Structures are given as structure tokens and as C-alpha cells.
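Pasting the structures in now, so scroll down.
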Structure 1
Amino acid sequence: MNRDPESSQVSGNVGAPGATQNPEELPSTHGFGAPWEVADLPEPPPFSLRNTFRVIGPGAILLASAIGGGEWLVGPAQAVEHTVALFWIVTLAIFFQLIFNLEGVRYTLYTGEPIYGGILRLWPGPKFWSIFYSVGGFLQIAWPALPLLGASTLFSAVSGRLAAEGEAGAGDARTLQFIAVGLIALGVAILQFGGTIERMLEYVSWFMLAFIFLFLFFVNVWFVPFDKWIATLEGFLGMAGGAGGAIDWTLLGALAATAGSGGLGNFTITNWIRDKGFGMGALAGAIPSAVGSRRVRLSSTGIVFPANERNLARWRVWTRYVHVDQIFVWAIFCFIGMFLNVNLVMGMDIPPGTKFTGLGAGAYQAYYLADKLWPGFWFLTLLNGFWILFSTQLGNTDILVRTVTDISWLASSRVRAWRGGDVRAVYYTILFALAVWGLIALWWGKGAAMFQLLANMAGLLLAIGGVQIFIVNRRFLPRAVRPPLWREILLLASSAFYGFFTYRWLSGLL
């Protein structure tokens, strides 16, 4: 697939004379942005199992960033405190996020722009929305909660104990800070290589996912009785009894957001889809890595295709690849990841109503498996928890940096002209600034407290974003590639779902 938009054969701007013989084949308006260029949709590889494994990948990156604190900490803690009766919320959350992802990707397949390109075209214009999503993304992701939690997990795995707290734990706290600094630096180092940053993330994600899921499958099959599997599944399907104890709506909102990818990640799947070269993304360029890449121009304006018979036949093949990537890689394994973590803790003799904070739920699993099965499970369980948290930290780092980079690139001609128009300069400047901020912010609060903040901010972005994607696809896509009505209804329902949890969270703060 061609990665350089400069080499594409472009037939003109939308609305330009002679661009198309049928005005219904192209968008009727380009909103607050520049007109799109026009070209034919690139030919997809013939749909086959072999080509599917070659084409998919963005869903694995999103999955690696999704299997994080919600699965390792919040989900098991909620299951023990309230039983699995409320976990139908997790199933519904993943389903709604799947619809969100697919409808965002629809715009990218058609234009080659990430979904932010469409959002920036909405009223009141690119300046407002670029600031809104940059600030919203910062509030959701910029806090070093995951490096701190990952540091705690790694410390416990190696030392054989939990880090001490209070005055007695001053030395341990300093050690955790140093480990967290190392994890931030490791994340920055990984993002330097790969040709394109998306490709590097894809390689690392497949490795971490293989370790995480093999471990979870193994210990669940070995340790958890069959009747517990059934009871956990009933909770995820809404067939269990009532929940016990008072409901913490802030924590439940965090669970609903982090059950899938949680906010900014659901937008950023469209950026990775573009960089992988799906649909018109093959003509739009990509963000290259600092090391091992050639110069690739990243387009600041999308390229759309006439919705004629030939292009629509190609469109249907591209959407099949997207469905495999998002349904069978991302959504199903998001569900499995949460299910296996919760199922494991439900197989242990933990008194109902027990409250876990911080690393509590993950540490309890390590203690229990080491005591009942094999002492080595202390290290292996916490190492698995570390990979879960670090994969999310790495993905979230790219998500925030990529979001601000792409929004700035789309919205500002000054940014595009900076350093000779090399998007790498923008990306890595923001990356290093975020790393410095993370080092400064490490002394702020506990990781779990920051985690709840970022998770509920994710719900707010999902509530707003669902409505915006509905408007973008209605307004900027020709009728032939718009979603069916039932998909639009589900997209708006996803906004209402997360809007409810956002309301409960904000009302609790006031």
C-alpha cells in the first residue's frame, strides 16, 4: 500500500469543476476545513485469511492499551466488593465502544483523516476543538498513574512484598519513583524506532498481548472451578442477582470507561488506521519514527473518493478488514481480558464486600496463587500485572502525543511549516514535553486516585465524541457510505450511556 500522498493521482478538490459527474458521489460540504482532494479508493488486498493477518494490527495496539488498570485493578476490586452482578455494564460498555470505534473509522476510511479531522470541521471551528481535545486528553492521560502502579507491581514482584506505606515506607516510595522514572524513559525509548510509530507499537503490542492472555488462560483453566466460570459469565450477561453494598458511582464510571479503551483511545484508533494504510489512509501519509524511517509527508487535508460502483466495491472489502480488526481482535479480547481477570479473583476465597485499594486486588491474586498452587506464581502473577499496566502506559503515551500532534497538524499552518514540515519534530517535541511533565507530576497523589480521575475524564470524552461522530458522518459523508440508521441510534445511545456516568461523577464533585 502506498504511504506517500504526494505520489497519488489526485483528480481535484471537492466541488471543483470536473471533479465528478455526479454530485451525490462526493460530500456536499467541507465544513470549517479546507476542501478535500479527490482520488479513487486504493485497491485493498483480496479478502483472505492470510491477507487478514497481514492487514490487521491497529486493533491489537488499541487492545494492548485497553487491557490495563480496569482489568487488573478496578474490575476485580468491584467484583469482590459488589459481586459480578453489575458486570453487564462492562459488556455494554465494550459493545458501545465498538460502535464508537467503527463509526469513527468509517470517516477515516473515506477521507484518510483521523476522526479529529472531521471534528475540527464542526462549529465553532478547528481552533476551539483543537484546544478542547488537547486539554481533555491531557486531563485524562497525562497523569503518571500507570507508571506508578506499574512501578509498584514490578517492585512487589522482585522484592516479594508490597511497598510499605506511611513514614515507614519513605524509602520504598522513593524507590517506586525511580522505577516509575525508568518506565517513562523506557516508553519514550520504544517510540523512537520501527519505521512508523504505528508499526513499532504493533510489534510490541502483539508480544505483550501474547504473554498476558496465555498467562490468564492458563491460570484460569488450572485454578478456577467450572461453576465459577458460569457464575462470572452470568454476571457479564446480566443474569446474576443484585449487587451487594453501596455503589460507588465514581468507581463504576471508571469501570465503564476502562472496560474498553476509555476515551481518547477510541478516537485514536482512527489515527492508527490511517497510519496502517487502511482505505484512503494509504494516500494520507503517516507519522514516521525518529530512527529507521524515511521521510513521509503527512497530509493536512484528507482525500475522498467518488462513491461510484468501482470504489464502493473496494469500500466493502476495506470495511470487512476493519470489522475483523475491531470485532475479533479488539472487542472480543477486551471482553475476554476483563472476564479472565474477574473470573480469577472470583475463584478465590475472598469475603464478599472486601474493599481493595491501590494494588490490593492484584496483590491478593499473587498471594493466593502462590499459597495454593506454586510459590513462583507470586512473581508470574505480578509480572503479568506489570505487562498489563505497562502496555497501557505505552499506548496511552502515544495516544496523547499522537492526538495533540495530529490536531495541531490539521489545524495550524504554522505547525505544518515548523522544522521544514517534518511531523516528527512535532511528535517528538510533544513526547519529550509529556515525559518531563510526568517526571514532575510523579510526586502528586497516589496512582489509584489519579487513575479514577483519568478514567472518568474518558467517559466525558466518549459522551461528547459520540454525538460529534454522528454529526460528522451525517454531514460529510455521501449517502452511499453513511452508516445505517440502527448504527446511528446505537452511537447516540453510547453517548447517553457515558453521559449518565459523567453526570453522576460530576454531581458527586459538586
Structure 2
Amino acid sequence: MDEKDRKAIAHYQAYPDEYVRRVIGVEPEPHQVKVLRAIAKPNARVCFIGANGVGKDALCAWIVEWFAYCHEGVIPTTSASDRQVGILWKEINYWTGKSRAKSAFEVIQRRMYKKSNPAAYAEGFKAASAAKMEGYHSPALLYIMTEARGVEEWGYQAMLKACTGQDNRILVQSVPGDESGEFYAIASGQRQRWEVITFPAAKKVSACRECDRQFEPGETSCPKCKATCYIPTTKLVTQESIDEKLEYGEESPWFIAPVLAEFVEAGSLALVTLGQFNRSVDRWEDMGEDPGWQDVLGVDVAWVGSNETVLLHRKGPLVKSIISYSKQRTDVTGARVREWLDAHPHGAVVIEHGIAQSGVIDYLINKGMEEGTNLFSVNVGGPAVEEEKFFDRRSELYYYFGQRFISGTIAVDPRYKASPLGAQLVTIRKVQRGDSKFQIESKRQMAARRARSPDWADAGMLTMAISDTGVMEGAIKEEEPVQSFGSYDQPDW
């Protein structure tokens, strides 16, 4: 290496954002530059709390290449979910393939090393073994943990045990979840030495971006232009994505965490917390599938134009698929249900008993389905089976559905991580009562605080009417994969 190259590398070691610009060939956003400059410090401990879509994984991919090239160190990359590790390494493969330094590296699936020094390498693995996590040692080491809110405390301890060398750095990044766990402890300043960087996807403005009208206190959208009072903080995030999440309300965990990058109070009245729902997605790959589990299809039929009809397939503890669509005739819904049952001949279909649903029920009976055998209707507004415990049947079924997320006995297909299912579950609130009965707020109460109709959650709730061990013991029947949100694609039943 000549003197010119040594000077260039010394410069890039101190200014990794310059490496990203000149070598990888991309202009980082200001918040990404802040993280790059923070991790450039020897023995850095950096915690990046970022909203959805602000380029966290791309940023980590740039850092991996920079550290391998300029410091010739070891870079373990991990996450609570194997899927998340795969997402990061897809970014690493993409950006290294575009880099001017790509010929310096060999990338094989989830491992990359520098050809001139194979001891300088990066690899990806799921945070599942403390012994493996502790086993990385090097004078120059950079540990990267993505979606770090899902990693348990032992994972952080194992990572710190590995950092025994002269210059060992750590970067943890994640969308925030509940006010619990080690990631929250670091982010809230309970741990020493960490530099905490927070970046939201949106900021609130005082005037309408369309007509300059001043927003009144409590307003989230302009009554004249319908424009919302939140705008993107970065070009990486669209206005549409912000407005979509804002529809669940400013106080919804689905807006607070993914958009504002703020932690959600763990002691809220939410039926399911954001962290509990996210963990149900993270455990998908570890749950496995038993062919003996009961297949159940929950059918929530839209009864007004703005609502969605949702078909949710649960198989035992697995939420396998969801289909949603709007403004369709009842015979179309009936045909889709019949199609599902043809694919799952031992399955059970659960539908709410009501005027809006009667057309679908009549269609299914005319097609040979029998109530009480493979077709079940539920009066969710009626009395609970366990009347001494629950206010009504809806509250009873939601209680057992929510308990699956709380106890960790349900797993949701990762395709639905950002779907309305999670958004609606974390938006539904419990009612504080003077007696001991459990009650969920009514749809009218939800509408009063401008929360959406929980069509996706209702479909999941209905599946709880059929269980593996009895009507109300809480065992769940599962479903299959969800199609596009708001439009119907032919399902792969």
C-alpha cells in the first residue's frame, strides 16, 4: 500500500460518510451521517432509534463494508430474527455489488471477507446462542445488532463479553417498541457510555402544506384540503406512508413507534402491546407446524362501504394467511370461503351472526355447508360463555385472542408485520370497569376517538370461537397467507 492509499484510508477511518460517498457512491442522509460519524470513534457504543423506512439497514450495510475495508476488522451481525438477518445481508450484497471496492471482497451468502486479508470478515447469524455470540474476538471488532428491541438481555451480555479487544465497537439499531427490555434501557439512558441517536420519519407542522391554514389544537388534518399536519423528515419516507399510519390516531402505538420513533408506554390499556405483536412475528420461524392443528377461517364481512371484508386463516398457533377487500357482493365472499374449505376439508369457518353477514351464511348453506359442523356463526354482541368473567362474547373472544400474544403462544407470518392486523390490535383498548369483568371498547367508542374499524383484528378474534380443546379454553385455530391490502389476489389456498 503506497502513501496515498494510507492517507485515504486514514481519512475514511475518521469520516466513514466520505467513504460512503466516494467509494460506495451514494449520498447519505444527514441522520445517517450522524450515525456514521458516531461509529467512527474508537470503542464506540451507538444506539440508533429509527422510524420505519429511514434507511437503517442500508446504513448498516455501508458500515460493514467501511469497517472491513478501512479497519480490516471482524464484524458479527445479528438480530432476534433470522429473517431480519437476511434483510440486512440482502442490503450488504446489494451495496457491495455497487461499490468501487467490490473487487476487494468475496461475498458468499451471509459471509464477506477481504481478499487481501481473510481475517477481515463479516458474517450474519441469528441471536440464538450466547456461546456463539461471545466467540468473536479481534483487536478491531464491530458488533452490529439490527431490530435490537427483540433481542433478550442475555444477547446484549454475550455481545459485551465478546468486546475485549483494543478497539471493539457496537452498533444497535431498531424501531422502538414497548418501554421494556435492554434496548429500551440503553435508549433511555439507563446504561452508561452509549451515544443515543433518534430519528423520526415525520415531524408536526403548524400550518397546512396545501393552503397554509393554521392547524387548530387537536387537529391532525386540514378540513379544507384534507392534508395532515405531519410531513416527512427525509426523502426516504413518503407522505402517503405517514398519512396511512396517522389514520390510526396520533396516540396509536402504530404511529408513535414506527413514525415518531418513540417508545410506547408498557402499562397502556391496549389489548395487545406493540412489542407483543412484534414478538409474535419474530417467533414465526421457530414455531414449526403440526399437521394435526385445527384450521380455522375467521370471516369478518364488511357492512359499510369504508370497511373491509377480511378472511383470516389460523392453524393452531399460526396466523398463516389473510385476504382483505372491499365493495364486493356477498356471493363473492361466499365463493372465496367455499374455495378455502375445499382446500381445507377438515377446517372450520367462523362468521359473525348478523344482518350484514346473513347473505354470506345463506350462500354457504346453499352450497352444502352445515351450521355446527364446518360453519359456525357467533353473536359477538350477545352474552359470554363465561358470563361471570366477561362483559359480552366479543370481549371474551378478544381476551383469548389477546392472551395468545401476551403468553407467546401465537405466531404471525412476517408478511403481515406491517399489515392492519397489528395496527388494529394495538389500537383496541380495554375498558376500566368497577367490577371484575373484562370488557373491550365498542366500535362506537373507537370511532369517537377516530380509530379505524378493526376488521382484520375482528377476523382473528372470530377464530377463537373454535379451539383445539374446547369452546373457550383459548386454543386457537390458524389460517394461511394474506393477500394485498385492500384488493383481492387469487389466494394460494
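Readers should treat all values here as calculations from the given coordinates under stated rules, not as data from a laboratory. Since we're looking at a predicted model, the values are computed, not measured. Cβ atoms are built from the backbone, for glycine too; each structure is taken alone.
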TODO: Match the computed value 24, 56, 19, 1 of P(r) over Cα pairs in 20 Å bins from 0, in percent to one of the structures 1, 2, and report its label.
DONE: 1
Task: At a computed 14 (relative contact order in percent (Cα under 8 Å, 6 or more apart)), which of 1, 2 - done: 2
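Rank structures 1, 2 by FRET efficiency 1/(1 + (r/R0)^6) of positions 54 and 334 (r between Cβ atoms, R0 = 41 Å, to 0.05) and report only the one at the top, that is, the highest.
With respect to FRET efficiency 1/(1 + (r/R0)^6) of positions 54 and 334 (r between Cβ atoms, R0 = 41 Å, to 0.05), the highest-scoring structure among 1, 2 is 1.
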- [ ] Taking -21000 as the value of helix-only ellipticity at 222 nm (-39500 (n - 2.57) for each DSSP H run of 4 or more, over all residues; to 500) derived from one of the structures shown (1, 2), identify that structure.
- [x] 1
TODO: Can you spot which of 1, 2 the value 3.2 was calculated from, given it is distance in nm of label points 7 Å out along Cα→Cβ at positions 366 and 390?
DONE: 2
